[in-house]
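I've put the structures underneath this note.
Bear in mind these aren't lab numbers, they're just calculated from the coordinates by the rules spelled out. Keep in mind it's a predicted model, so treat the numbers as computed, not measured. Cβ atoms are built from the backbone, for glycine too; each structure is taken alone.
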Structure P
Amino acid sequence: MRTAYVKGAPEVILERSTQFLKDDRFVTLDESYRREVESAYEEMAKGGLRTLAVAFRRLPKEISLSEESVESELVLLGIVGIIDPPHKEVPEAIEMAKAAGIDVVMITGDNPDTAVSIADAIGLETDRAVTSDELSMMDDAELGAVLEKNVLFARARPEDKLRIVKILKKHDEIVAMTGDGVNDAPALKEADIGISMGKKGTDVAKSASDMVLTDDNFASIINAVREGRREYDNIQKFVLYLLASNSGEVIAIFINILLGGPLILIPVQILWMNLVTDGMTAVALGVEPADKGIMKRPPRNVHEPILNRRGIIMITLLGGYVGLATLWLFHYYLSIDPANGILLAQTVAFTGIIILEKMIVLNFRSLHEPINAIGFFTNKWLLLAITVTVGLQACAVYVPFLQNALHTTAMGWADWGIILLVALPVFIITEIYKWLRWR
């Protein structure tokens, strides 16, 4: 005789059972014992245990091996309570996600009581648990309204996950979905970022996802968000810094042409700035550590460009200051000795624009926090890049063969002092503004 062994959700298995095994005897499963079993697994679920019912059935020879035929008239063996505690880092990650404006929605196949208990344990605020049966009764508008509240989804089926992802995307949300089973593949594929489990995930789930979570830990997802924000910030800083520096050069040259002055910068000097001095400091911005408050910012708009209004204002103001300050340095030195001072005026303007650019790169270290908040020495690579580029510029001014190549002349200490006096205000004023805004 063949035997079928069945496991599943207690409420489903209990409904399909007609007997239970007690002291090696088959006993009829009456209403009184059903209520006792229900009370037992509900108590387990409220304690945070994942519940599973186990049953079996001796199959007659003539029975058809279909799900409906086999999984009926079962003999209940018992209810299993499984401890599956969340990782200890999860509550902190939930708090960090909340501060960052990330909504976390729990979708689980567990009993609603188990799901609510786990949600409470990890600090996930929930007002109610919605089961798959309730969800199937809702239209898309109702489900969209429910998703705006603090809810979790229990006894969810794979098709529920897919539907939830589609509704969230309709509302212009960026959706990351986790999953580990074969049936999760459609939802993982539909999500903006599909995340499969590296340890217990199936190969199908992994191939359908964009990311594989090697430690199966939710906290790693939030850490990845933090790193993604840092990378985006650094790309934005890199772009804004280069545009501000280059716009400063353009402003200085263009206005000087309008004024009818002699060449403020010669082509080889512009090449030196763009290829040697600017590039090194711009690349060093790419390793800038994350701002301390990076996970306390709300998510940026999905359609916001990398060059937003604030960035354009920064480019205009800082680039404008660099250009006008360089122009003033050039014409100030030119006015001292109009006949013979053009070489010194070009050298001071050439050196001045590089020092000004090193000042504004410090402003671009953070677009949100003042330098005293992020720490002056936290990006040692940038400080090294500034030191090296200023040293190279000193070589360009004092080393004979570089003087000939770049058409420069030696400057005195007073000249360096004037350049610093002109350059410092752009750094100080910007940092004061950021400090006041940050406060």
Structure Q
Amino acid sequence: MQVVSEPTTEEVRAEVRGWLEAHWDDDRPLVQWRSLLADSGWAVPQWPVEWFGKGYTAVLAQVVAEELRAFGAVGTPVGAAMSLAAPTLLAHGSAELKQRFLRRILTGEDRWCQLFSEPTNGSDLAGLMTRAERDGDEWVVSGQKVWTTGARSADFAMLLARTDWDAPKHRGITYFVLPMHQPGVEVRPLRQMNGHASFNEVFLTEARVPPGHVVGAVNAGWGVALTTLAHERGLGALRLVSVEGWREGRTAREARAEAEEHARTYAWYPQRAGRPDLLAERSREAGATAPQRQLVADVVARNRVAAWNVERSRAATSRGRQPGPEGSLAKLAGSDIARRSARAHGSLAGAHALLAGPDSLLGGVISEILVSVPAGSIAGGTDEIQHNIVGERALGLPKEPSVDADLPFRQVRTNAPSR
């Protein structure tokens, strides 16, 4: 990786401002603007110089982001392509894969989804049954994935598939880049109990993976997947993007439309988090009793502590540390706060909490909280999995005993059809 000398904060601010003044055009098409931004290195200044960055620390990258916001300029796209696929490709992808995909991720020309979870394995991701077999230089993939956000609009997928049934389950998995627009890929939306359909199940029937689309090494996909999962656990509110302060014109107009489309997928996520932000006002409106006020105070206190832990994690990242078990701590704290918040909302609302629709309490927000919160303890790795990660990687406790970790996978008992 090419090494560059580190400029000062003020030097960076001045250079960004000067570049923006020279290159911003209100009526430039969004893809053209992001192409300029990517090629300049200002889109992702923390990335290596050879891959569209400037090799800056996270601190200087934050300075660049501040200047982009102050100027009112549009930045990189939001979504799984930027937050999951790009860091995984940077860490494990071949030069050919980086050349093929990173720039188009930065410009927003390619959308991605994540094909990890399967209906027969629950939290045991390493027990996946989707198979990939060689056919010359290509791979042929068959199986089923579930809980996939964005699959209906994705161009490519981060795919885990089993490539060696005689290896132990963690050592026979390969990480692929799968083109989604092909005959062997069928996407079906899943209707949730809160009325939304953010997720999909994806059926793969002899879908094709082109040559060179293996990320990392064949049968070494588990380690690559851990990188993706570490970034996924740290997402939180970063799934959405603020459009406030953007300049007017075609560039911002197209970016707003993109952000609004993306936000529709996650419209229920604030309710999944329990809406602790509503509790204080709801407590005053409902004339809360002393026990109810205690419930609210408990949630508010825990929410503040969780926010401080997020800041601590960001400080560690700014010093160059990669995401680690603190992401699991944050996820556990989030799901715990969501459950406590839902309990407090239910106590304050009473029977009205069960009513949905525009004429119900807060237009149905309270009832949506109650049916959305359970998802937080499942999505992105269950609470039980997060407890194991914290215990083993943060506290140094012994690994949970396993009876099948070293067996050839074809000998492992599963609840899937025989293979």
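Before moving on, here are some points about what is shown:
- Of the structures P, Q, the one that 82, 32, 29 was derived from, the read-out being Cα extents along the principal axes in Å, for residues 179-386 alone: P
- Origin of the value 16, where relative contact order in percent (Cα under 8 Å, 6 or more apart) was derived from one of P, Q: Q
- Test item: P(r) over Cα pairs in 10 Å bins from 0, in percent calculated as 4, 19, 28, 27, 16, 5, 0, 0, pick one of P, Q: Q
- Among P, Q, structure where distance in nm of label points 7 Å out along Cα→Cβ at positions 43 and 411 as derived comes to 4.9: Q
- helix-only ellipticity at 222 nm (-39500 (n - 2.57) for each DSSP H run of 4 or more, over all residues; to 500) from the coordinates reads -17500; which among P, Q: P
- Read-out mean count of other Cβ atoms within 10 Å over residues 75-82, computed value 22.6, structure in P, Q: Q
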